[in-house]
1. Supply the structure label, taken from P, Q, R, corresponding to distance in nm of label points 7 Å out along Cα→Cβ at positions 202 and 290 with the calculated value 2.3.
2. Given a value of 22.9, 68 for Rg and Dmax of the Cα atoms in Å, calculated from one of P, Q, R, which structure does it belong to?
Structure P
Amino acid sequence: MKKLLAAAAVALPALTLTSFAVQAESLLIMDATLHTMGGKGVIESADILIEDGKITRIADQIPTNKSIPVINAAGRPVTPAMFAGVTVSGLSEVEAVSEAVDSRIRELYTGIMHPEFDVRTAYTPHTSVIPITRIEGFGYALLGATSSDRSIAGSGGLVRFDGGYDSFEGNSVVYIDIDGHSADFVGGSRAAHWMLLEQAFAEMRADDDDDLDLINATGQRVMKDTQRKGVFVFNANRASDIVQTVKFAKAHKIRAAIHGGREAWIVADALAAANMPVIINALDNLPADFDSLGARLDNAALLEAAGVTIMFTSGETHNARKVRQVAGNAVSYGLDYESALAALTTTPAEVFGGASRELAKGAQADLVIWSGDPLEVTSAADVVIIGGKADSMQSRQTLLRDRYLPTSPDMPRAYINP
């Protein structure tokens with residue numbers, strides 16, 4: 001990590017993972033180029049006072065106090081802590097080890113759909129992937145239920161990377177698979193997805209438990225609650241599947257979003273008219289399968305130009321930090337810079353009902369000081385602050401690096417840190 005100049009020679013103590021739950025102390029950041037992601041836009045030479053985990057003041061030259069640690073940002077960019085996309089962080093440590101994966105259900109003995117399968121109940125903040133992602137500037141993600149052997153995969157929601165056991169916020173999200181790959185589990189045709197979903201949503205409105213065949217009473221309640229105040233996220237890439245999702249959402253009066261959306265640009269006008277957000281990986285540019293023959297690198301720019309709300313994901317939990325590269329790539333292919341930054345910070349919280357990520361007085365102090373442009377791959381997170389506390393900037397990766405790449409010239413060449 002690049003060393004920061006301190007206005008007062010105060011060294012911030014190293015913080016452990018569990019210390020994030022402790023009440024935050026005061027902290028002053030001086031001379032920041034503050035991307036508020038709100039009505040005040042970008043504020044040059046801003047000072048930011050943080051007290052008890054909240055931003056209490058933003059002004060020019062806030063008076064210093066010797067008892068308050070001070071970080072001089074030296075004009076560098078400061079943004080809200082970023083959104084890591086749809087991930088299974090805290091649910092999957094090693095994908096190939098069954099006891100380390102809690103994000104999906106397969107061949108459950110009940111034989112019905114389970115929207116009440118809530119992956120948040122299996123979440124652990126102590127997985128190694130969370131600090132790895134957090135020190136790269138990411139403060140929250142959308143915890144997802146992954147593909148199951150039923151059309152409805154389960155439920156999840158927003159989670160903050162603050163090290164807490166119950167760090168969830170926002171509204172519930174129900175995940176639904178309708179792509180060609182998952183169709184293999186429901187008879188071999190994606191038409192079977194829609195057949196089963198029509199029945200499940202009809203049961204959602206049933207008054208008698210005796211009318212429930214595809215869901216149970218608990219699942220019915222979860223679906224009703226999500227219909228009232230949550231979001232149904234449909235995993236779809238093919239344009240025709242996206243159009244069908246738009247029709248389905250309108251017919252059943254639900255708020256829906258698309259996850260994947262490789263061909264979303266083809267039906268951008270329909271998505272905009274339906275006010276349906278899309279979560280995409282803007283690095284998708286080659287046909288990975290027959291569902292994404294129309295993938296292209298300017299997908300995000302075309303969607304934004306049509307008025308579609310966009311968010312980003314990398315599609316990789318253990319490389320969720322690549323989302324910055326995803327957004328930067330979208331900008332290089334025509335997406336407006338501020339729109340890309342919003343898609344990485346404030347937009348996901350707005351879509352899924354989380355706390356505001358705008359940097360303003362009274363907001364939670366989840367922010368990052370960057371070494372340079374946050375959308376440039378050569379830039380890095382110098383300081384990550386979650387809940388008003390500066391991260392230790394340590395992860396399993398950094399500890400292994402420090403252990404096995406010593407700088408001593410007495411070591412053989414292969415062991416010297418370049």
Structure Q
Amino acid sequence: MSKKIRILCLPSDRTGVSKFRSVEPHMRLQELYGDEFFVDILPAGTDTFDWDDEKYLKSFDIIHFHRTLPKVINGRLEQVYMEPMWELLDKLKGYGITTIMDLDDYWMAGPEHPMYKVIKQQELDVKIKNNLKRVDYVTTTTPIFAEEIKKLNKNVAIFPNTINPEEEQFISKPEESDKLRFGWLGGSSHEHDLGIIYGNVSQYLEKYSEDSQFVLCGFDTRGNITEINEQTGEQKQRKIKPQESVWFRYESNFTKNHVLINNDYKTQLLKFDREGDESYDSKNEIYRRIWTKPITTYASNYNMFDVSLAPLKETIFNKVKSQLKVIEAGFHKKALIAQDFGPYQIDLINVFEKGGGINPNGNAILIPTRKNHKEWFKAMKKLHDSPELVKLISENLHKTVMEKYHIDKVTADRAEFYKGVIKESKTKELEING
């Protein structure tokens with residue numbers, strides 16, 4: 001029996017991006033190919049990981065990590081860049097271990113991103129690019145991002161985000177409703193993306209208030225505001241007030257400062273009381289607030305609407321993002337209206353042909369950026385007036401993603417990649433020694 005390939009996986013967290021990029025892919029690899037691989041996953045947040053444990057490190061063939069390597073500094077596990085990371089990479093190279101760095105976001109966000117000032121001040125973009133040049137391989141989410149990364153490191157493999165259809169939150173259990181429900185599910189960094197559709201959505205809700213609803217998923221008032229002194233660079237944090245949260249701005253813009261909402265529900269919403277909101281019967285309201293859920297259950301929110309909206313501002317940061325919204329909507333069998341840009345051009349086929357015909361293979365409505373001011377409203381109206389289109393798009397999108405982004409399919413590809421990496425490593429070793 002041949003020796004198992006041993007992989008040490010170092011996730012950057014346990015509750016966010018690493019679910020899709022580190023933890024679940026490697027748990028599935030161990031589950032499906034345990035006769036060929038042994039995987040050890042370092043619990044994120046541990047303060048006991050020891051880079052001086054030579055025997056432990058040398059027991060692995062591959063170390064896979066997301067963006068940076070962790071190192072215990074002053075008793076805390078920190079994500080390290082540049083020289084501290086290079087020192088660790090040199091150590092691993094000396095041990096004959098192959099390093100694989102995963103990256104799912106562009107290294108520099110635009111000025112509209114909430115992390116822009118922090119990234120710029122700490123030069124994280126420069127650090128990430130320098131680190132990319134030093135690792136053996138890079139894994140990423142899309143062919144679009146792969147082309148950017150190849151400018152820094154030619155050894156790039158594409159492993160898209162995947163879904164396990166057996167996971168409870170991805171089992172479709174749609175709530176019944178007589179309304180056509182449009183929804184958006186995302187995070188706090190999408191203010192400029194959502195700015196594309198505010199007016200279109202509120203216009204639509206005014207016109208079709210009787211039988212339509214907009215559902216905003218992920219509402220959250222937790223967190224801090226980081227204030228940076230422009231003169232000294234000093235950073236200070238304070239707790240955010242609910243009215244200062246980006247989620248309140250989202251909600252206000254979609255509802256014309258709550259004018260579209262009935263007075264009873266408006267009174268409830270302005271209390272910012274999660275328990276009260278969740279006990280309020282909002283299923284028949286024109287707008288519905290859904291509070292944030294953990295990474296293990298957030299996708300169950302797709303059960304609360306029929307059509308997913310995916311606006312995207314045209315920036316390099318957004319261009320190389322993953323198509324996770326497409327994948328999630330497809331697994332939940334939802335119709336999708338998306339920006340005709342970047343990651344949404346990988347799998348999506350516009351249901352509307354030039355001239356106004358219907359493409360029977362269409363799996364989305366795609367909106368060109370130059371027509372953002374009117375086409376989102378028109379697309380929503382078309383789905384309102386033609387329920388059969390909602391069904392056609394949702395079924396076609398489901399067919400598109402079910403096999404391609406099934407976790408088992410991508411895990412099989414990952415297993416072959418790792419075996420190829422080890423084979424190449426052994427070939428190089430023979431060339432050096434022989």
Structure R
Amino acid sequence: MDEVVAVSGIATGGDGVGRLSDGRAVFVPRTAPGERVRLRPQSVRIHKRYARGEVAEILAPAASRVVPACPHYDADHCSGCQLQHLAYAAQLAAKRDIVLDTLRRIGKIDVPPPEVDGAPEQWRYRTRLSLVRTSGRMRAFGLAPYDRPGAVFRLADCHITDPRVMALWRELEQHVELLPEATVGVTLRIDRAGTRHVIVESPGEPWRDADRLRDAMEDGPPVTCWWHPVDGAARIVAGPETGFPPIGFEADHPAMDRVVRDWTVERLGAVAGIVVWDLYGGIGDTAVRLAARQATVVSVDADEQAVAWARLRPEVVSAGGSIRIIAGRAEDVLPSLPEPQAVVARPPRAGLHWDVALRLTSEPVPHLVYVARDPATLARDLHRMSVNYTVQALGIFDAGPQTARVETVVHLQGAV
């Protein structure tokens with residue numbers, strides 16, 4: 001099958017999308033809108049309603065195409081980035097179109113297209129790096145190609161990762177023999193206090209050489225070593241007890257996360273003296289902002305480590321009774337919470353639990369701000385709640401330059 005495809009847009013995962021000669025949609029990685037590409041015949045995989053393919057030749061490159069900065073992007077087909085071949089303005093346009101198309105197609109919501117808030121740092125922003133183990137007996141770790149399941153290539157450098165994390169990786173790479181024999185993955189992280197974390201995922205016996213590894217890694221701030229059994233909870237096995245939960249959710253782009261939270265709180269307007277729910281509140285970043293505006297905040301999150309750390313934050317302690325932080329699933333604790341006048345919801349990628357969406361729809365609040373990591377689940381939830389809410393504002397934020405990650409924030413007004 002010798003197919004030439006005209007690429008018309010970028011799909012949610014970052015692949016270019018076009019049409020085969022039979023009319024079937026085809027997804028082609030590393031392509032740009034406006035390009036004509038020839039597909040490798042052996043690469044075309046036909047599914048019931050769509051197809052996937054790989055580029056054999058770019059017949060007409062788009063003006064937005066650039067040379068990727070990272071050599072791993074083309075040479076190793078690194079799966080960590082999806083849009084490095086696009087100029088930054090084209091990346092932002094693609095993310096805007098993805099969000100708007102998803103809201104229209106799934107949510108049946110048509111809104112004026114806003115500008116996408118670009119990131120202040122387009123490179124070297126990510127404070128976390130997750131590596132997987134290569135196959136075979138040798139203890140070596142790297143990243144996975146997008147087109148070869150199970151394969152791993154050795155990482156020389158990741159251009160979207162914080163230099164401090166890369167320095168930690170280069171140091172750790174010299175001492176991988178001190179990791180557990182059965183290690184399947186390693187996550188490296190710099191927390192907001194500057195502490196370095198090595199989180200080892202492995203089955204079987206605990207990590208017994210963690211102290212030796214920590215002693216060997218002297219080039220930089222202290223290291224805290226965590227052992228995360230495959231079927232259990234992570235725990236510290238060497239290094240300082242920082243209290244910060246590095247295995248919990250933390251935004252890939254900390255600077256953009258602050259922008260998103262500031263926009264969220266601004267949309268609520270005056271909150272002094274009212275009760276605000278902060279659902280899926282994590283370590284309390286939004287709750288602290290709301291309390292600073294004299295709101296009474298009830299923050300709920302299922303991650304007990306995140307909640308424990310949030311309760312000890314100086315801003316939370318000094319706020320006295322104006323911030324209440326609850327450990328539990330939102331759908332379980334809602335009946336026990338005081339009635340809110342405003343709600344912030346920042347659910348996981350799966351979106352709102354049905355019981356949460358039902359509660360918010362059946363008893364609408366004047367202001368609801370929904371922060372979404374996945375446009376599709378956002379569109380589904382908005383469609384469910386459209387009976388009692390109208391969209392007041394839409395914000396789109398570049399949560400991961402060079403990748404397909406995008407955060408969407410919707411301000412809804414309830415029919416009360």
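Please treat every number below as a calculation from the coordinates, not as lab data. Because the structure is a prediction, the values reported are computed rather than measured. Cβ atoms are built from the backbone, for glycine too; each structure is taken alone.
1. Details: P: 2.9; Q: 2.3; R: 4.2.
Derived from Q, not from the others.
2. Of the structures listed, the value fits R.
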